[in-house]
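Alright, structures below, take your time with them.
Where a number appears in this text, it was derived from the coordinates with a stated rule and is not lab data. Just so it is clear, the structure is predicted and the values come from calculations on it, not from any experiment. Cβ atoms are built from the backbone, for glycine too; each structure is taken alone.
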Structure I
Amino acid sequence: MPRIAPLIPDALSGEQRKVYDAIASGPRNGVRGPLAVWLHRPQLASCAQELGRYCRYDSSVPPRLSELVILLLGRHWLAEYEWAAHKPFALEAGLAADVIDAIRDGIEPRFIHRDEALVYAFVRGLHADRCISEALYAALVAELGAGAVVDLVGIAGYYTLISMTIKVFEVPPPAGVSPELPTTF
């Protein structure tokens, strides 16, 4: 049970309703998980969902790589909702099942694609070392372009916010989805 009660759509304030409708009518097709939590603060929900829409649907990072970032952050935070929500998207985007399984199991994947290995090193470096080496930065820019590196930072930041929201408010995985991640770090 989440720590904060879900809002009842028929009982939303005018400001909450406006944000709710904007989210529900967009590509997400509903208001669930952390977005539902943020709706308790509609201005936060509005700003965050706009950033999320950009990061998820409009960034220069290919979906296969952005889903890799999302799964890495879901695993890092043990954010089961995020993992469950994005694993199917990652598979659909072309991320290999064995890569996903290795991430879930806390094992460094064996990457076939250089761009995936670089993005993995990027996310892991940000969390382990809190910096990115010159060599990794240069390799990322050469492989993806400087703009995509900016977008990678945005995606990582947004999905850290998502994961933190999931953890603080104990947002459970979607109904009918069995947990896959370990329960402790």
Structure II
Amino acid sequence: MTAPKAYLAGPDVFLPNAAAQAAAKIAICARHGLTGISPFNPGLDLTLPPAQLWRQIYLDDIAMMQGCDLIIANLTPFRGASADAGTLVELGWFLGQGRLVFGYSNSAEDFAARSLAQMAASPDPAPGLEVENFGLVDNLMIQGAVEYGSGSSLTLPPDGRSREFDALDVFELCAAEAARKLGA
């Protein structure tokens, strides 16, 4: 039996140590009987014109996703109060394909608190609108997609303390849960 293939979504590709982060996540997946597939593509021709490069990245990512059985998405807040927009598109793609959706966040902070802090730090582009407050760590649709897409909760720091963006302990808990659900 071949190991289930897990697409490792997230803005980790923007880290200065993206290659090492991808390798570490792939190794963690292997320890849990999963084949990690990272969208980090070091062979990408970065000399392509931007209009061609972004299309190539998109098509490469879709091809990788098509070959995977599940997604493990890094939903740690990225450049704002919520998860990375591109990662959310990938998560939705897997959900729409009826494939398993697992996600984790290195942030244990409440989404409403993060949103209010962001609004206090910079002008609110939508003043007067309510801030979603369900006591969740992100928007209810994100947590719902994970819970209903895998039957598992969003994996969070077990001690309730937030981690650095690139910490891997919460990712490992999520990968272990995915492997357990799949019987890997």
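Things to note:
- Structure responsible for 1.9, with distance in nm of label points 7 Å out along Cα→Cβ at positions 15 and 159 calculated and labels I, II on offer: II
- When log10 I(q)/I(0) by the Debye sum over Cα atoms at q = 0.13, 0.18, 0.25, 0.31 Å⁻¹, for residues 111-166 alone is computed for each of I, II, the one that comes out at -0.44, -0.78, -1.09, -1.22 is II.
- For 13.9 (mean count of other Cβ atoms within 10 Å over residues 103-110, calculated) the corresponding structure among I, II: I
- Computing mean count of other Cβ atoms within 10 Å over residues 7-14 across structures I, II gives 23.2 for structure II.
- Structures I, II were shown, and helix-only ellipticity at 222 nm (-39500 (n - 2.57) for each DSSP H run of 4 or more, over all residues; to 500) at -13500 was computed from II.
- Of the structures I, II, the one that 33 was derived from, the read-out being relative contact order in percent (Cα under 8 Å, 6 or more apart): I
- Comparison of I, II by distance in nm of label points 7 Å out along Cα→Cβ at positions 31 and 175 - largest value held by: I
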